[in-house]
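A.B. asks: Given below, in the form of structure tokens, are the structures.
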Structure 1
Amino acid sequence: MDVDIDRSQVGGRARAPPSKSYTHRAILAAGYSDGAVVADPLVSADTRATMRAVEAFGGTVERDGRRLRVEGFDGRPDVPDDVIDCANSGTTMRIVTACAALGDGLTVLTGDASLRSRPQGPLLDAVGGLDGRAESTRDNGQAPLVVGGGVDGGTVSIPGDVSSQYVTALLMAGAVTDEGIDVTLETALKSAPYVDITIEVLDDFGIEATETDSGYRVPGGQRYDRAEPYPVPGDFSSMSYLLAAGAVAAGDGGEVVVEGARPSAQGDSAIVDVLDRMGADVSWDREAGEITVRRSALSGVAVDVGDTPDLLPTLAVLGAVADGETRLDNCEHVRYKETDRVSAMATELETLGAEVTEERDTLTIHGGDSSLRGATVAGHDDHRIVMALSIAGLVAEGTTTVEGADHVDVSFPGFFDVLYDLGAEVEEYER
């Protein structure tokens, strides 16, 4: 599916979907238990992959209105009857890899072409270091993977600058091992707030995990348990597109109000601070869980995206609209997402008329030299690239066509319906 977006003014109230990060972790935590309910989850292509994995390990997941009722496998996964297809979900593959390492038999994990190109080697090495079996069938550190071995815990050392999801996977699995798992970080941890999310979810399911001087530790012999439904908070990564839309395209005297913005451990809530630094008229009522933003004259800033990689596409678009220079630093790890998001945003923003300088670890957008004009741009089969470029289409002269727009289903099903309801001129169509 492609989408045409004309220059538009927007305004009104909108609610971003529930957090994908929290939903993944809550579904698997419920799977590790003997049963739990996840309330207000994000049901999307990515989170369905995690649901399928829980069922492959012997659990069941039933959708009941705005809840998921999960019957878990109570700490130890069964050996799946078939290959687990993680589709395009890197989070699923990584957290499920560590779970599969608990099984006595072998689990085969695969995904789509994009996922089969993403790095899994450090996690495979970690499982091997814990006396499990973890192999890449092509011997290149990428899926398909074969994992098992009945890991009982221990101490393991991993790099922190590739993916925080390796730490998340080991902490979630380590709680039900006999010995627990000590994770030593060989380098500084990128995307650290995502591990904070993991520790928060673990605590909500009765699991103790802590940060140490050298990394993280989770004691063994624990049991996942939660009597009350687990409420999934709103997703700040998804909110960033709506907030950016308000900042660059709200009508005169109008505003965009984003609901569901209650405080949590999500690092991407930093979008509010960045918008404020850029000069946006933005306010956050934390108690009500509402963020209000109005169209503003924006100025370029420098942002370290080491802990907030998913914000890079949104910030790149804001930089293209702002006066002056916006520099997105510490972004090399953003190249290892669904696509190389640094290169993708540089390429497509240039197609729209932006001046961009791409370096290995920095993306600089020269807003003062940019004048956005409608063009056909590629979505790179990446939900975040599609949504960010759609926001650029709200301010570009003429019509912007974003190819592969259906990939928004990964994290924000109904994204274009929300934009339309806010007043955007949007037309979806099949190629």
Structure 2
Amino acid sequence: MGESEVRRTVETVWRMEAGRVVAGIAGIVRDVGLAEELAQDALVAALEQWPRDGVPANPGAWLTTVGKRRAIDALRRRQTRERTLAELGRDLDEQVTPDFDAAVEDRIEDDLLRLIFVACHPVLSPIARAALTLRLIGGLTTGEIARAFLTTEPTVGQRITRAKQTLAAAWVPFEVPGPADRAERLDSVLEVVYLIFNEGYAATAGDDLMRPALCQEALRLARQLQALMPGEPEVHGLAALLEIQASRTHARTAPDGEPILLNDQDRRRWDQLLIRRGLAALDRARTDHPGPYAVQAEIAACHARARTPEETDWARIAALYAELARLVPSPVVELNRAVAIAQAEGPAAGLAAARALADEPALAQYYLLPGVLGDLLAKLGRHDEARQEFERAASLVDNARVRALLLDRAADCGQKKS
């Protein structure tokens, strides 16, 4: 295996194993920032040694073991005179054996769960949580995260550094929160994964409608959470939602990158494997009191089960949005319900529901409100009004592809008589 091929192997292994490596080290040093530094040391060692010695049979275990050795050395250097540390060092030395295949301990999965809860701690801003999660759990480089969120590498680096400093200053323990705090902290974890997916699925800025790499990272995180927390229905609800949404990826854009609206998509291009995975996760999410992610997954499932747009159960979707609005009151949810009402009862009913949201402050700069109004007005033949709404929507959106679509629709309305 050539050096360049070994380097690609190292990068692939790191992307797959970074979370477990950092988690295993953090389980020893109880410091996320130090754990990442030591994991990076192990990565450098791999880049130096694997081209010379060959890729080990269990590369993830190799990285974890080397990182743990460095962790033990760091602890000894810091507190060599403390008896408890000396005992810890002896115990850990017994665990760090030359048998790299056996080096990953059973507790690594628990440590990974702890790491996820720490990286997604509510003391951090949502964007800081997302960046730190992609760095620690996803193994992405600072440059990759910067490109994914269309920002600069120094900005991302500063966010990650400040996030680690904030966690240290807040004395956030390296542990899964107790039952009293778990619900709030789990909400934060799920919010971060959802944020990452949404930024990939509908990019807020730039020239591309989607950033598939972010969608894939979010899916991977959701699947990890399913394995780590199989008894949490909302974890399965989120996974179901992301699997089903991701199934439409290949049908959402034309060959030239132009967006294709849901009802115009070729449903034969929807990924049936992802749909099956999503529906299976949804079965595991169902309870007497479903959470917001499970309800959104039920909505996505209504679309996934419809072989044609005409077969979509829009009445059920409208009812599900009403349930979602009860769980998480939001004008955005109400706007989605207005769209469903338009499909179920006609554009006039939908327009009335959407117009009722016109004075909502949260929607004042939200391009989808005038976008929906424009669509419904066009269906009612009120093309002059529709053109104005499409133009207003285009002025509010930063994504170039979406802006072009809205301007095309405005131009089309301008060519028609009111």
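A.B. asks: Using the calculated result 2.1 for distance in nm of label points 7 Å out along Cα→Cβ at positions 40 and 256, pick out the matching structure from 1, 2. Could you put the intermediate results ahead of the total?
C.D. replies: On the way: 1: 2.1; 2: 4.4.
Label of the source structure: 1.
A.B. asks: Could I ask something else about it? Here distance in nm of label points 7 Å out along Cα→Cβ at positions 200 and 296 has been calculated and equals 2.3, so which of 1, 2 was it run on?
C.D. replies: Answer by label: 1.
A.B. asks: FRET efficiency 1/(1 + (r/R0)^6) of positions 8 and 152 (r between Cβ atoms, R0 = 25 Å, to 0.05) computed as 0.00: which structure among 1, 2? Walk me through the numbers on the way to the answer.
C.D. replies: Numbers: 1: 0.00; 2: 0.45.
Of the structures listed, the value fits 1.
A.B. asks: Quick one: log10 I(q)/I(0) by the Debye sum over Cα atoms at q = 0.07, 0.12 Å⁻¹ came out at -0.41, -1.03 when computed from one of 1, 2, so which one is it?
C.D. replies: Numbers: 1: -0.32, -0.94; 2: -0.41, -1.03.
Derived from 2, not from the others.
A.B. asks: Identify the structure, out of 1, 2, from whose coordinates distance in nm of label points 7 Å out along Cα→Cβ at positions 16 and 176 was calculated to give 2.5.
C.D. replies: Numbers: 1: 3.1; 2: 2.5.
Computed on structure 2.
A.B. asks: If relative contact order in percent (Cα under 8 Å, 6 or more apart) is calculated from each of 1, 2, which structure is the one that comes out at 19?
C.D. replies: On the way: 1: 19; 2: 10.
Of the structures listed, the value fits 1.
A.B. asks: I would also like to ask the following. Here helix-only ellipticity at 222 nm (-39500 (n - 2.57) for each DSSP H run of 4 or more, over all residues; to 500) has been calculated and equals -9000, so which of 1, 2 was it run on? Intermediate results must be reported in sequence, preceding the final value.
C.D. replies: On the way: 1: -9000; 2: -23000.
Corresponding structure: 1.
A.B. asks: Then there is this: Once mean count of other Cβ atoms within 10 Å over residues 160-167 is calculated for every structure in 1, 2, which label goes with the largest value?
C.D. replies: Details: 1: 24.1; 2: 18.1.
If we compare mean count of other Cβ atoms within 10 Å over residues 160-167 over 1, 2, the biggest value is for 1.
A.B. asks: Another question about this same structure. Could you figure out which one of 1, 2 the value 27, 12, 8 for semi-axes √(5λ) of the Cα gyration tensor in Å, for residues 248-303 alone was computed from?
C.D. replies: Numbers: 1: 19, 16, 7; 2: 27, 12, 8.
It must be structure 2, since only it matches.
All of the numbers you see were taken from the coordinates with simple rules; none came from a lab. Values in this document were obtained by computation on a predicted structure and should not be read as measured data. Cβ atoms are built from the backbone, for glycine too; each structure is taken alone.
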